[in-house]
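Pasting the structures here.
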Structure P
Amino acid sequence: MSENKSKQIIIVAGEASGDMHGSYLINEIKKIDPSIRFSGLGGSQIQASGAEIYYDLTKLAVIGFYEVLKHYKEIKKAFNLILKVIKESKPAAVILIDYPGFNLRLAEEIKKLKIDTKVIYYISPQIWAWKKNRIKAIKKNIDKMLVLFDFEEKIYLNSGVTAKFVGHPLVDEVKSTISKEDFLESLGLSSYKMTIGILPGSREKEVQRHLPLMLGAAKILKDDYPMMQFIVIKAPTISESLIKEFLPDNQPHIKIIGSNTYDAINSCESCMVASGTATLETAILCRPMVVVYKTSWLTWILAKLFLKIPNIGLVNVVAQKRIVPECIQLSANPNRIASEISELFTNEIRLANIKNELKKVATALGTTGASRNAAKEVINMIFPAEGKS
């Protein structure tokens with residue numbers, strides 16, 4: 001597993017979004033220096049970018065305390081494996097992407113090795129939401145934070161952590177490619193009917209918890225508005241068979257799509273969206289939404305003890321106020337979700353205000369070139385002569 005240290009970067013991403021952003025980052029770094037070699041832990045997208053993957057960590061993208069304990073042996077195995085690789089190969093840098101429970105512990109162990117390897121963290125842990133004390137470990141073990149939100153840079157700099165706001169990669173990626181009419185026609189749906197998007201999440205547990213609630217809301221809405229139709233937009237990490245487990249038979253007004261995600265979102269009047277990155281994707285496309293999230297009661301009770309912000313949807317966090325409704329835990333039920341969706345298209349003044357606020361959120365995510373900006377920061381840190389060329 002050993003490689004030339006001067007041209008090796010190890011990357012560690014543990015979730016679908018981290019795998020995606022990691023692949024973008026690798027591609028941009030290679031544009032600056034094609035000779036740099038990548039390896040580490042990640043998923044199919046990082047691997048497709050040319051990195052040697054020792055373990056697909058996205059398979060362990062679990063949430064909640066019980067779920068982590070259940071997969072502890074596998075997580076520990078992956079942790080020990082990548083630490084061994086780092087110790088043996090002494091790469092120029094290790095880039096840690098999100099996945100804080102794993103990556104912050106890994107950063108601590110890397111520093112204990114006392115090797116000449118820069119530790120760069122890309123996509124910050126949500127210290128502004130909970131576990132703010134993590135900033136002490138970050139200051140001690142991370143050489144540089146590359147953050148996606150402007151307010152994060154200010155938090156870190158005020159705490160003495162070297163940080164740089166590079167913008168959000170989604171600004172470059174989230175684009176529709178065909179008209180709403182053509183897209184709906186390709187699915188066998190009518191462009192004259194109101195279309196509602198259903199985005200239940202990128203983890204199996206999320207889908208199992210959210211999709212029945214969202215489909216329940218869809219049934220209520222369909223009963224009230226017979227001309228309504230729905231698109232279930234599944235993440236690439238979710239199998240179509242899992243989605244179909246929850247879908248009733250003979251429902252031609254409900255379609256499943258696993259590709260062309262942004263065209264699908266763009267074709268909808270509004271969406272039900274599981275809390276996470278998908279809320280930002282929906283915001284960039286300026287589609288009103290209802291944020292939905294439900295987890296185990298143990299996880300929820302513990303989270304409530306530590307959560308420091310009033311909203312959990314990223315779109316509302318970036319706006320620093322609630323601009324779209326949130327149906328969380330107890331309020332995550334079909335009746336409440338259906339009511340909120342109905343309110344989005346029956347209250348014209350509120351709808352206009354939401355769209356205006358969503359445009360502000362999209363602007364706050366920065367201009368284009370986030371992955372390129374991040375790549376330049378990495379190169380300037382570990383190969384400064386190349387970064388200036």
Structure Q
Amino acid sequence: MTRGWLRVMLLSMTAAIAAHGSVTKASFGTMPDGTAVDLYTLKSDIVEAQITTYGARVVSIKTADRNGKIGNVALGYDSVAGYLADGKTYFGAIVGRYGNRIAHGQFALEGKTYHIPINNGENALHGGTVGFDQHVWKAREVQDGIELTLVSKDVDQGFPGTLTAHVRYTLHHGALRIDYSVSTDKATVVNLTNHTYFNLGGRGSGTILNEEIMIAADKYTPVSNTLIPTGDLAPVEGTPFDFRKPTVIGKRINDNFPQLKIAGGYDHNFVLRGSNGEMKTAARVHDPASGRVLTVTTTEPGVQFYAGVSLDGSTKSPEGWPYSKNTAFCLETQHFPDSPNHPSFPTTELKPGEMRHSTTIFTFSLDK
């Protein structure tokens with residue numbers, strides 16, 4: 001074997017190892033009751049992602065721009081203390097038991113009415129006053145990542161049934177994959193999602209209004225003045241919600257359009273093309289300044305496009321950058337908001353003996 005061939009083989013082996021990456025663990029602080037909180041760092045040849053056991057949340061995502069400069073494209077804090085002090089943004093968290101809103105915190109299931117604590121005007125948001133984002137999950141390392149587990153007991157935040165949730169983060173090349181698995185011992189409703197805030201220019205680079213987004217949806221779910229879906233599936237054509245072709249986020253965000261006025265911008269669920277359970281493209285975002293591209297694929301039927309309209313600058317990054325309005329966007333893959341109160345929406349009901357799985361992949365790349 002020549003030295004040249006040996007060098008090629010060594011480089012190939014090194015690339016393969018880097019692609020599969022590594023997982024390391026460190027302390028991320030403690031809860032007020034003394035419970036330890038851990039931070040896991042997942043590394044591949046393209047991306048470094050940090051996940052904490054507090055809220056099973058994404059803390060940071062670092063990847064290069066077109067010039068090779070590494071930047072953190074996810075909003076967050078550098079210790080659990082930052083998240084405990086925040087309490088309103090859900091940065092990076094797994095939210096549940098029911099992500100997004102339930103009208104009046106109330107729904108009926110199998111002839112019984114259940115009540116969830118109200119925490120968003122007159123509605124329940126992201127599972128009530130003490131949702132999954134506020135729990136320390138149990139973690140174990142798996143190939144290329146970690147699996148986090150939470151057991152939510154019967155009547156936790158008013159929801160029926162003891163629910164067991166497994167969320168697995170794995171990283172390969174530029175793809176951060178999230179696999180969800182849930183089961184219950186009593187009929188319940190469940191809608192888990194990840195609430196990472198992205199800024200492809202890098203944290204602290206300004207607003208996301210110049211980034212270009214494509215959302216693979218012909219319809220969206222209009223909302224009432226309390227941000228609860230009306231039940232309609234409205235066409236995006238001819239509205240500021242038409243992102244079927246790449247469009248600058250800020251181009252129409254201030255249009256005189258009733259749905260934009262209600263939410264103060266974009267905070268709406270889009271009805272994705274394709275079947276529920278089928279892996280499909282949900283969205284693609286491109287930052288012309290940095291060259292970074294984020295592609296979101298999912299098995300979920302919807303995605304909430306949230307343009308950071310409620311960020312008010314009252315919280316700051318570890319570097320001192322204020323988290324202000326429109327400095328990040330979220331793409332929360334999900335079932336539709338308030339589905340338990342809309343029989344025509346894809347069902348979120350989960351019955352005993354069933355195991356529900358879903359997958360979302362955030363893939364990072366560069367334009368050419």
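Readers should treat all values here as calculations from the given coordinates under stated rules, not as data from a laboratory. None of the values given here were measured: they were computed from a predicted structure. Cβ atoms are built from the backbone, for glycine too; each structure is taken alone.
From which structure (P, Q) was helix-only ellipticity at 222 nm (-39500 (n - 2.57) for each DSSP H run of 4 or more, over all residues; to 500) calculated, if the value obtained is -14500? Mind showing how you got there, number by number?
On the way: P: -14500; Q: -2500.
For helix-only ellipticity at 222 nm (-39500 (n - 2.57) for each DSSP H run of 4 or more, over all residues; to 500), the value -14500 is produced by structure P.
For which of the structures P, Q does the calculation of distance in nm of label points 7 Å out along Cα→Cβ at positions 280 and 296 return 2.8?
On the way: P: 2.8; Q: 1.5.
Traced to structure P.
Output the label of whichever structure in P, Q has the greatest value of Kirkwood radius over Cα pairs in Å. Walk me through the intermediate numbers first.
Details: P: 21.8; Q: 21.0.
Of structures P, Q, the maximum of Kirkwood radius over Cα pairs in Å occurs in P.
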- At a computed 2.8 (distance in nm of label points 7 Å out along Cα→Cβ at positions 24 and 288), which of P, Q: P
